[in-house]
Structure P
Amino acid sequence: MSAQTPKRYSPLWVTLHWVIALLIFITFYLGISTQDIPSTEKVGILRWHMPLGITVLLLMIVRFVVRWRTPHPEPATVGNALLDKIGEWTHYLLYIFAILMPLTGTLLSVTYNLAPVVFGGEGSLPRGMTSMVHGLIGPIFGLLILLHILAALYHQIIRRDNLLARMWYGK
């Protein structure tokens, strides 16, 4: 590791990581909560779900800028080329899905003209509305998040390499 390569992520990057993670969990929970409930209750949940999704998208754009403009630690390793590659690709896929989820949600909203219903109280949710791609990629995104969490716990508990310290505040 060179003198230029930090051992941990910058406070801005750490903040973005944890705020985005929290927003994704809340948005995910709200999205799942809309299944199998009356449309009048769905509208109330979507009033929170939709702006939180857009916030995730905007913060992900900020995160990309921070990633390209600030130094960051070397990728974590477990000493196994295949597992290291899986970790690298999992991170790429997490970024992709964190962008795809709000983009497909926005497409869903535009397709069904949801904004006037959800935010303006005009009319009701369309009958037969499907979640399209947004609902299909949700479970994959959830599995990627679970893999990410399990890998972090593996590093922390099994390997005891204190990897989580890289994504927290401190020196």
Structure Q
Amino acid sequence: MAILDSKGRLFGKLNILDFCASLVILLVIVGVFFFPGTSGSVAQVGTKIARIEVDLIVRGLNVRNPQRLVDQGLTKGGKTNVIIRNHPYGQVAIKSIEVFPRYIIATLPDGKVLEVPDPRKTSFSKDMLLTVTGKAQITDNGPVLGNSKIKIGMPFELEGFNYNFKASVIDIRIED
């Protein structure tokens, strides 16, 4: 009796392709259970947890009544939900909110440029500076909220009961 017959079977009973596929599956199972590798995120290796403050600038927020935002929780001492790079992070505390008055640039006949308050009474556009605080992992590459690195210039999305708008990071402070 030959080891391999004309149909590709070992000892006339087991197909060689089936044998190879079974061997690969067995090796994968052994590899997963006996050599699982490292677990956890790379961002969590060698990190510490610290409180950070993030300054966010909101430019041109179109809102009819900014007081409704305040009534729905967007206030100093309140909390808001944060979405970073389309991944919900959770809630952060609002440390401060500053609403800037709107200005327009007026050019005078002698060539000087003057910044004056916007005279329009129906301007629905608001500029704000928000400072939010939360706990972040501090890595060699900077703070990480959730699984997202926080860098100056990146967009944050703030979400509440009746608001959802984007802001941009302009400053990050790590509290010791």
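What follows is calculated from the coordinates using simple rules that are stated; it is not laboratory data. Note that this is a predicted model, so its numbers are computed, not measured. Cβ atoms are built from the backbone, for glycine too; each structure is taken alone.
Some points to look at:
- Computed 2.6 for distance in nm of label points 7 Å out along Cα→Cβ at positions 6 and 78 - originating structure among P, Q: P
- Here mean count of other Cβ atoms within 10 Å over residues 14-21 was derived from just one of the structures P, Q, and that gives 11.5; the source is Q.
- Which of P, Q yields 9, 34, 30, 17, 9, 2, 0 [P(r) over Cα pairs in 10 Å bins from 0, in percent, calculated]: P
- Structure (P, Q) behind the derived value -23500 of helix-only ellipticity at 222 nm (-39500 (n - 2.57) for each DSSP H run of 4 or more, over all residues; to 500): P
- With respect to relative contact order in percent (Cα under 8 Å, 6 or more apart), the largest value across structures P, Q is given by P.
- With respect to distance in nm of label points 7 Å out along Cα→Cβ at positions 134 and 150, the largest value across structures P, Q is given by P.
- Which of P, Q leads on FRET efficiency 1/(1 + (r/R0)^6) of positions 22 and 102 (r between Cβ atoms, R0 = 41 Å, to 0.05), largest value: P
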